[in-house]
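Just so you know, all these numbers are worked out from the coordinates, no wet-lab data involved. Model, not experiment: these values are computed from the prediction. Cβ atoms are built from the backbone, for glycine too; each structure is taken alone.
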Structure P
């Protein structure tokens, strides 16, 4: 169990309640008061009121015969009210706006949607000329730079499902499929990808993963630039570093 970070704002009663919930949601079988206390390294009497109150609020269910506790579905039902896309948009937009101002290029954020790659939010640059990608736009995952980043960092089951649904992948021969998997592993190990746009001639995509590989919630932050706007190789490096740094900030705020 993760140690609680102690600070001057710590609330001991809240810490106990969260410890109990985090423990019980991982247990397949109901646990007694003494078993819970032992697992948490606390006294049984110390957590009695916590258990009673969590049961009263509907977070725990107590078996009338054995007196053992298990987590209820209330936590699950509450979690379903949180839209991953809305949460990602709210956390990402302020950081993306800062990025657009800093580098002078618009940026957009993508997530997987029904095996395709969807733009969920965009931050426009204030310079006279820049590329803008429409929010809500959907692209074939395998044919886009951010799509490949998302594909590379998805778990094996999701990756296989997307590939099997991809019309592009079905046209690949064995050599191309082997090369694709090698490319995806390279992207996964680096967490970033810089590549020419599949859709627009003369455009380069600078993409970075938001989140952790195999994470439940992942996204890809992208800056698409006209090649004529990048006069020096160092500018390309500065952009991808800024994109990667912003992606990390978004992930940290999301807690993923």
Structure Q
């Protein structure tokens, strides 16, 4: 048994779920026990009620008649696997009406959120090198689609939230590149993102700004017309006031110097 009494339990959720105790992998491979442990880890220190677990694992309307017994089995499975690496029998504590994770825990989700916050703070302070380092470190944590292969309502909601977190980091990294004058890199990133999300006005605005600031004003104006045509033809929508205003500023060559808009106070 590893001497890991003071070692963090670590969960990686930014891809297929993986669990470690220190440097040792923990063999929790079934989707439902993985989901239960992830729910407890994301609520570290708080009791997660039986009702919350049922709702998160199956949904109230789709839960089996033996849901409570199934949860007990999942908890037993998690405890058994954690006990291989830690000699405390109370890693998952049974509390009236629910369960609580009693181990210190860190997740790659926590780390990604710390990197995002640090990047925003560095950007606001004008430390573009530090902001770039933090944003890229956050993005490097992704190993695929978050909670890949994990079923259930909780996983679906959390997966959507984590996809938004990644998108925030991607857009922040592009803003930092623009502020640092790294226009070619910013353009390559935003062009790749627009392939899968061609209607996103935020990406269109970032690409227009990158084109304008790299001396390609005519292309920035043409991009607006192309984006407007797509919105009108495919969705029956005019561009937002913010995108139209950016187009007007580019027309008059009155675009403000690049800055990290996400970090604006």
Structure R
């Protein structure tokens, strides 16, 4: 499973990629995000074009730029990101195949294009989206929760939504995000990692919680440990895989006050 780190810190990004992560994400998405995620406690980055250039110079790993959702500004953002060395763009908040097709025309083969499935419209069109020549598709749980007016972040991993999208996506598929083994809230990181392996996730993100949990730790120790844990989960037999899935569902569906259900894991 490829790991992509959200960061604009050149040394930190360099070290995490050198330790085994696949690449870096520089995040330009801001248009409408503050209004959409108001009161949600989410991370809204202020990354700049100059940050993208700095990260390109800092690492040979795959450099991904999340641009804003499609609009009149997309042509300029695509041109700027490509000129600054992005290997791939991520188009968020997709609602139609037209947005993808027009962005693919703007990219014109100069780099990869991935999309984020973060709306019910995109979920409903998953089969059409999966037929586009995209580098990857990622299900964004938080914005999907907001779009659905839900309070349950991980519900799409339990109610069949993510499995249904995954079944219609032939390219690299991602969902969720990981942090260090032994960490993760409200769902233990190991249970979420097991769920990503079960689904056949090919990549995921290392974001705010990973960076916070890494304080004082050596990425050349912790990133290989995280990757080794994923390899171990891939080798798990059917019985253990089923037990981990059961524990994940229990953790997701447990009442907020039921801490024991959220942390219990099969031996």
Looking at structures P, Q, R, which one was distance in nm of label points 7 Å out along Cα→Cβ at positions 71 and 183 calculated from, given that it came out as 3.3?
R
Label whose coordinates, when distance in nm of label points 7 Å out along Cα→Cβ at positions 23 and 135 is calculated, return 4.4 (choices P, Q, R)
P
Given a computed value of 23.2, 75 for Rg and Dmax of the Cα atoms in Å, which structure among P, Q, R does it belong to?
P
